[in-house]
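Only the coordinates and a few stated rules stand behind these numbers; no lab work does. Quantities reported herein were computed from a predicted structural model and do not represent experimental measurements. Cβ atoms are built from the backbone, for glycine too; each structure is taken alone.
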Structure 1
Amino acid sequence: MRFAAPALALSILLAPVAVVAQDQALFDPAAVRAHVTFLADDTLDGRGSGTKGYTIAANYVASQFMGMGATPMGDPAQGSFFQQVPLREASLDGQPVLTVTGHGKSIRFDSTKQLLSGPNAAEAKQVVQAPLVFAGFGMDRPDLGLRDYDGLDVKGKIVVLLSGYPKGLNSELGAHLSADKACMAMQRGAIGILTIPTKADTARRPWERRVQMSGDPRSNWLQADGTPFLRAPGIRADATLNPEFAAQLFGAGKQSLAAVLAEADKAGGKPKGFALGMTAQLERNSTFRPYSSPNVVAMIPGSDPSVADEFVLMTAHLDHIGDHGKGEDKINNGAMDNAAGIATMLEVAKALAKDGKRPRRPILFAAVTNEEGGLLGSEYLARNPVTGKGKVVAVVNFDMPILTYRFTDVVAFGAENSTLGPVVAKAASQAGIQLSPDPLPEEGLFTRSDHYRFVQQGIPSVFLMTGHAGPGKQAFNDFLEKHYHQPSDDLKLPFDWVAGAKFAEVNYSIVRAIANEAELPRWYADSFFGKEFAPGAVKAVRPKP
């Protein structure tokens, strides 16, 4: 299918580009700028998954792969770059209502000032009623010293949980466990979860901001039988409560909510759970819409036939959050998030395709769909691989590099978990860039981008972003506070296209080094993620400092 956009194409051709000194011919700031300019244009309406704008973006990426001579891998049997992901969208029909009764009173939560709840992916009309039990942070990992469910009977009940994880817990571990709370609650027999933001969470994301980001439909990818894939199918009810109003649930409990939140705000604080003596009923209606949206997948073959079935995978999400219809500027263009990541991936792929000496292993490139809806395209690709008898041995992911300053370091989330760490550090250093630790552990970024779906399949992975050294911290925080998931994430931002070319250069060095390694990447023997998701895999001994 062809889409004509002559005005857009002309704007790219005529856009003024500063003349800059080039460190090397492979990476051109103007090329990075051209990709971002096309993908972040209003014509694409914010690249919402399943929309015409996303389809235009997918065709653009496929045409770039085609032009560089890459092998189509979305559907290898059909010679197509597109791996169609079957999806179903669920939308709220009306405002959810939560009614809590007990201790001689009835409390009704029926507005977004009090309650936020999305649609249910499985049930169109839903009424879920059950007793309430407070279970602290909702962490159920005795092997890690986390025993929030000890002494609690939550079978057939709705658990009330604090957001996040105890202060002092390793950030990547905490992020993983936070993402796994629904599964832990389901395994204990709970049927619903009500979440109350902690003080730290509220400081980062005030309730008004949560309301602004709420109300969107939810999507799930469909399994072969046509049913939505649900990570915790036993959890039928879920909602987030405004702490200001949630305090009423604790009125006759062992502790007030104020005391619970104060304890949770201390280093190592782990509030104990207790029955709240109240019953909650959540009512909500949902409507469903099936659709599909493609991952765009290509390959640059390797040079060594002995490792032709060992693929290094680069991922970046192509979608953004689309047209929200709010305010004068209603299109969320996603220039930084993640047109910049896609531009990086395309330039790395082009450099590898042009390189006369290709790396040993083949390299896959996947522009994935519906990251914004819950890492859905990457999960579908991870569970429905396109490599035939081969396997993905490492993943490098790009998501929202901040390209408004000349960075001197990069952050490789997850690097400390496997032998990818030293490879990434050495390759970055050779490109004149240092590797820095996670600068935002409280954000739990390790579980919030596409590489994580491959980690869950036992594959060593890293997620690369520009670092916080020098002006980086201010630039990153400024973007998060003012532009993240806002219409202002567009080409009016002060992009430094030389930084974009440098980011592509650094990641070219990293990916090439991984693909040339003599040995396969290994999880370290003491890595939680290696033990959790690849228990039978051969592990490496962590080198001494």
Structure 2
Amino acid sequence: MAVNVPGLVALMVFYIVILGIGIWASRKSKKVEKTCAGAKSEVAIVGGRNINVLVGVFTMTATWVGGGYIMGTAEAVYSPSRGLIWAFGPPAYFINFVLGGLFFAKPMRSKRYVTMLDPFQHRYGNMFTVTLLIPALISDILWVACILAALGGTMSIILGLSSAISIVISAAVSIIYTLLGGLYSVAYTDIIQLSFLFVSLWLCIPFLILSPAVTDISHTIHLNQTIGNSWLGELKLEDAGKWADEMLLLALGGLAYQALYQRILSAASSAQAQVTCFAAAGTVFIMGIPSVVIGAVAASADWNQTAYGLPPPFERGEAGKILPLALHYLTPTWLSVLGIGAVAAAVMSSMDSVLLSSASMFTQNIYKTTLRKQASELELQRVIRVSVLLVGLAGSGLAFGGDSVFALWLVSGDLLYCVVLPQLVCVLHLRCANIYGAISGYVVGLLLRGLSGEQLLGIPPLLLYPGWRVEDGVIVQYFPFRTLAMLSCVICIISVSWLVDRGFCHKLIPQSWDLLGVFEEKKEAEREQVPDPRAEKNCILNTKL
């Protein structure tokens, strides 16, 4: 395929503008560092805690509205085996932000934490915090791979550019401005990226709907003869477990992302953090509507009337690229170029946030508190930059092999949902939780999830749940196994914490068995809080005298 030179030039101009805004924001970040009384590394991580509501809503929405969101939603609506009812993104992310504002924003922001791992470090110590960083880091790398794979597929179709080159260029631009300015660069570039994404996709909708090759989508809501199914989709009783599992994965799993708390903790107050979450719930839902329409249009199109021809994309295994395919073959050339810009904007707005999120957790919770307690602020800033680079390279490497954007999108939040979310709920809202329960829950959640297998990563299931099927020679679980792992983790944390607490407090377990010193520290804290009766008596006598 010949390279679309005008489109490539337009995209390069867009990248230069984004890079310029990132550099401008990095200068603003340096000014804040000079006037900020706190640590300079915290300016890069939480923006000096003075990000206003409008910027906060833009950057929070842009983080979630990435390549996986817009392309994965279109893919789900288009795919004959799924349809609109399986397009979880818009409703799931709406629920995610509402729950974040109601139950997580206030306890996190009011205690002035710097990262999502801070509450674990304060209660459980450094070693357990390291174990929680591992699933968070894996999820972030998979998320980067997901959004870069989405961009690579889009550019190869519309611009005729190699996927590998597209991935490398986009990753390089995101890494550079994230390195320069931290959260300030991320937040201010997000404003431009989200605005461009919104305008571009909505501008494409009328042209798609009015294309001569497209049947009125209201007529194909029930059945489309071309793909043999409706774009509305169908939810059978035997599929209900898988549907609920994937919906809950996206709706609740997002509550365990550092990228969410980075924006919550950058707000000026707890109330502002909550308002940001509630506002973002509405905007993220609206941003998903164009993808739904594009998926429905693609399902209603007669591809034989386009230059693409037959068989349709699904039969060629290109359902994951349906959004760029629809833009390329069903809209004018100049508009498809805007579409590629929209996908590029979505990719960079998510990628920069993910890069900074992993770098923040490693620097604040591992390097600063465990590896180098005496590290200077300059050294910490350098560690953040190196971490951003390494995560970007790891995610970019995985992006070359991603076929289904929707599948990568789901897997990226898998470990967070099964392992980290239960831990976060318990550490924030349950005083009874202790490290013995946390370790037990971690092992149980990780073990159950691992034994269930993962098709995308080529891991066969060793634990088969009711309703499993063999599809294309691969075992597929239709039982809500992720949710089972998550709930088992929660139950294990609570029950083990309670049993161990009762055992030590009632001396059913010898004090010498408290290897982690949890209950020895608890007793010392209680002794410090209980006043000495003799001191109180002397105080009363002195008062009378």
When relative contact order in percent (Cα under 8 Å, 6 or more apart) is calculated for structures 1, 2, the one with the largest value is 2
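Given structures 1, 2, which gives the highest value for FRET efficiency 1/(1 + (r/R0)^6) of positions 140 and 236 (r between Cβ atoms, R0 = 30 Å, to 0.05)?
Max of FRET efficiency 1/(1 + (r/R0)^6) of positions 140 and 236 (r between Cβ atoms, R0 = 30 Å, to 0.05): 1.
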Candidates 1, 2; distance in nm of label points 7 Å out along Cα→Cβ at positions 84 and 100 computed = 2.6; producing structure is 2
If distance in nm of label points 7 Å out along Cα→Cβ at positions 164 and 468 is calculated for 1, 2, the one returning 1.4 is structure 1
Calculated from one of 1, 2, mean count of other Cβ atoms within 10 Å over residues 76-83 reads 16.1, and the structure in question is 1
Matching -8000 (helix-only ellipticity at 222 nm (-39500 (n - 2.57) for each DSSP H run of 4 or more, over all residues; to 500), computed) against labels 1, 2 points to structure 1
Candidates 1, 2; Rg/Rh (Cα atoms, Kirkwood Rh), for residues 124-347 alone computed = 1.00; producing structure is 2
